1. Upon calculation of FRET efficiency 1/(1 + (r/R0)^6) of positions 95 and 487 (r between Cβ atoms, R0 = 41 Å, to 0.05) from the atomic coordinates, which of the structures 1, 2 produces 0.00?
2. Consider the structures 1, 2: one of them gives 3.3 for distance in nm of label points 7 Å out along Cα→Cβ at positions 415 and 495 as calculated from the coordinates. Say which.
3. Which structure, out of 1, 2, was helix-only ellipticity at 222 nm (-39500 (n - 2.57) for each DSSP H run of 4 or more, over all residues; to 500) calculated from, if the result is -8500?
4. On relative contact order in percent (Cα under 8 Å, 6 or more apart), which of the structures labelled 1, 2 is highest?
5. Can you rank 1, 2 by Rg/Rh (Cα atoms, Kirkwood Rh) and just name the one with the largest value?
6. One of 1, 2 was used to compute distance in nm of label points 7 Å out along Cα→Cβ at positions 367 and 383, and the answer was 2.4. Which one was it?
Structure 1
Amino acid sequence: MNRFARLVTSVVSAERGLVVLTGPGGAVKEEPPAESWPPSADDSPLARSLCRRVTDSGRPLALVDSSTEPDGGAAGAGGDAEPAVAFAGVPLTGGSGEVIGVLCAVDAAPRAWTGKELRDLEDLAAACSAELRLRFSTDRAQVARRGAEEARHAAERATGRAEETAERMRTLLSRSQLLLRAAEDLAAASGLDEVRRRIGTLVGGDLKPAYVGLVLAEGRNLRRIAVPDSAAVPPGHPEEVYGVEEDWPTARAVRENRMVVVRDRVDLAAGYGTRAVAGFDSLGLTTVACVPLAGTRRVLGCLVLGWEVPHEIDVSERAVLTALAGYTAQAVERGLFLDDRVTVARQLQGAMLTELPVVPGLDLAALYRPAAVDDMVGGDWYDTYPLTDAPPDAAGVPRALTIGDIIGHDMRAATVMGQVRSMLRQADHDHTGEGPARAVRALEHACARVGLDAGGTLVHAHLTPEDAGHWLLEWTNAGHPPPLLAHPDGRIERLAAHNHLMHRGLPPLPRTDHRRVLAPGAVLLLYTDGLVEVPGGDIDAAIDRTARALGEAAAADVPLSRLLERLADGASAPGEHDDTVLLAVRVPRQAGRA
């Protein structure tokens, strides 16, 4: 601003030029000193006092002799009088017209200011105001730029922190969802195979391991079980079964019941034997986590997750793996229990399936196929026995044939089936010669008396030998799929007559016997609904297909065992949802007859 002070002295021929700026509230600044010309000139208290009058009024002020003013030109500070001076001052204005300072000319001696001098002073004040406004604007812009730069840096830092927080939240949400899915999916697993399938699907998507496996404890040994859909399941792992005391990370996790993490190959080689290194090299893994599966009474094994590249397992991931292993342990324990029950039920069911005797004058064959779903243990059965005191393979004696299906697919159905099988045999022997319907009524009566809820269906038949190799078939049908009879002349008959199924809630209703004569060459097929019934399928169409296949095989004299295999293989969905039982009887053709 000294430039404008110098111009004042030059333009109006004054001894001194001053540029005095106002402070907050428009007051003239006491400090720092005003910018003046000549630079060595002091801005006296009197000059500042006169400038204050300009800023207060907002109008120019011209004084020939300040001593003639009412205050006598006294200084504002200290009260000491100064020499009389001539003073001319013009306000400096900001962008909104506010007073921001004073441009003034001062002489030590009185003088009259001409109109031209005052106008020139006003022009200089306008230029000085513009310069000040530009300077203030530049200063504000620089401050704004610095503020914007600081704000940008702060925003970048905040964005980085927000992204880190968001990523942590996404990870936490993903892992929470993983544990929720694990709790839901593994709770529904009904066997060990299903646990394996579900754990592979669960873990593979979220934690992104290259390998997922289960190691199960079997006494003092551990057995590796590959999880389906794992990305790295080599066909020949060198150690499928190994001792729990051996030098493997999985064995240590089971022994010590704690998570064991192998960070890299160096860590593996330093802590374990060469066999373990070779085993994990064959899997192509770098980082491995072995998490024990703690059961109710013992450690069941461990869950193994492996990554092909170094993988840092932080505290939160350890917590997720521990929780996941807990859900897996519950599912494994439940799966082992259910598998054991299924095994026992299948053994029970198999023990009650009659071993077919060799009967002169008859060919007999049976086929039992359990459901493809392991937990679908049912009450399907077949039976055959002589109706007299004769040995099972005695010739020329009446025989009973039975095929049935007790409602249910569990251990109860299998045990009830065993009771019904024995009770029907007893009923037959207690009512000899009274026909199959009478035996079934006696069975129902006995079940009602002892409180046995034996709901289901069955076909119970008696076969009695007649002359010329013929057999009389008498049967009663309690709501069961109709037997199929292939006659020697190629006709296929659906023996559709039936009565109601067996059920504890039904009142006593009559049952009827039906009869056919089986000529030499005839084939009788009894079967359960697993052969012809599928969800959403047409059971009548399935029975018709079975009848056609039976006719073709019977006409070709296909051996009965092969015939039954062919029928079961040709079913729409053989044994997928239910057990399938088939029982066939053929009356052999007589020698010399086609």
Structure 2
Amino acid sequence: MSRIAIVNKDKCNPVNCGNHFCMRICPRNMLGEECIVKGPDSKPIIDEVLCTGCGICTHRCIFEAIRIINLPEALKENPVHRFGANAFELFHLPIPKKGKVVGIIGRNGIGKSTAFNILSGKVIPNLGNYNKEPSKEEIIAKYSTTQLGDYFRQLYANKIVVSYKPQRIELLPKVYSGKVGALLKKIDERKISEKLMKELELENLKDRELSQLSGGELQKVAIIAAASKKADVYYFDEPASFLDVTARIKVAKLIRDLAEDSAVLVVEHDLATIDYISDEIQIVYGQAGAYGVISNSQGVSRGINEYLDGFITSDNVRFRDYSIVFGKYNVEKRRHEILFELPEFEKSFGDFKLKTIKGEIIKGEVMTIMGANGLGKTTFLKLLAGEIKPDKGLVKEKIKIAYKVQYPTSDVEGTVQMWLLKSARELFNSGWYKQNILEKLGLNKLLDNEIKHLSGGELQKVYIAVTLSQDADIYAFDEPSAFIDVEDRLKVAEVIKEFIIKKDKAAIVVDHDVQFIDYISDSMLVFEGVPGKHGKVEGPLSKTDGMNKVLKMLDITYRVDKENNRPRINKHNSALDKTQKKENKYYRS
């Protein structure tokens, strides 16, 4: 079995470990061989041919900087690209296909962005030989007998144009400034930006500054910007984030229309959206920061189900030792004890007005909030958290609210551990915190990382942990599933749910991922109204009634897959869609 060695140079501290402790305890080094040697930067380099995989260096490194990983038996060839000695490597690539939308699903940190950088020409792959300058001619020759051969030939001849919609749309106002209409018109090579703005309900925002847009509005602008360019390949990185269900379907149609004359690649963690939008699926698996493998393409339903099962039939590879089967979070029936009574609020911003009604928040429960974008859901959370003051209404009770903002920012100095310690204090060193917060969210491996260097998903999980680290009565989360992959979404839901039950507190969660809401919710507030004009709140309702009301309002029906219980959007006016609407069951669970 082939193996790779990964040395995390940010964690490695050869001076404080006892002068390259790993070199002194390596059995092959003790025999006089040079399995682990000192590199030019004084960090260790591990010879992967000499390494026997004994794991001694891994287990005894006090900084947890070394990983020895056995690769799947099916991987016989060299990687497409490797970043250096004992660094991340990528096997295989997605295959852009004209006339098709190829959906790419997989965990964060296993090479999806690297693959795109290769396919866009930003990175020339080194075929695993990181000591040699990569050659375009070698790449063309390497793939000459495959579907990618002609692609690379045209790419390197500057005959392929790529348009890219980035993941971190909340960073766009830091790069671009100006009014929405003018910015889109400036880059509109296909003369369709006005049409797309109308389809995505942005025509009223033409004269608004980019910096004044909400997350959903920024997402729509970024999608329109990418779609307005003349391109041979369109790449959309998480286009569903911050969008409500209706907007996701409209965006899916927009993206599918692009595939008529071009190739489209879409990375998305919302399985209902990737199911609805794709013609084919390519699964990406591996270990974050170590290696990634992109599988062959297959049918959408089969591809998603195999991803959830953790076994790829065509590759004969099991990449996860458990299957993901969606279900309800089961808890014992609790006494109905009111923690907080929601007051009536009124708040106006320009032409927009939000009005809420009285309600109750129950101890040990998670109340979710659903509704279209632009109806005041985030405003509601900010009112409760005291970040903004209502025009009418008052929180009479003294209640502590910890609030996770909608858009996590990396403009924080220091490491993950420093920030968590500041919030958690003595709780940070407790066994319960380490097991139920750090380990379950995968933050124990990130403690020494600088906040400013975290990915979108890592940053989101840190913000969730910081929120749970505070002493509060109510924990409010604004779109906690954004940028987080499928496996981690369920873990986030479990962490929040278990914390609320154990601490006898309450949580309020705003999100648009139907599966995430279904899994975590005990009750629901439904936001109605006209986006950007007025919003009103109904509830709390039971989860079933709330979900049904929201989807009926949006004229969308969902069914549940029989194999793994994942939610799937019914095609509009399909037989199932008509049947469920007739039965008034817009969400069939």
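Values quoted throughout were computed directly from the atomic coordinates according to the rules given, and no laboratory measurement underlies them. Nothing here was measured: the structure is a model prediction, and the numbers come from that model. Cβ atoms are built from the backbone, for glycine too; each structure is taken alone.
1. Corresponding structure: 1.
2. 1
3. Label of the originating structure: 2.
4. Details: 1: 9; 2: 13.
Greatest value across 1, 2: structure 2.
5. Structure 1 gives the largest value of Rg/Rh (Cα atoms, Kirkwood Rh) among 1, 2.
6. On the way: 1: 2.4; 2: 1.2.
The read-out was computed on structure 1.
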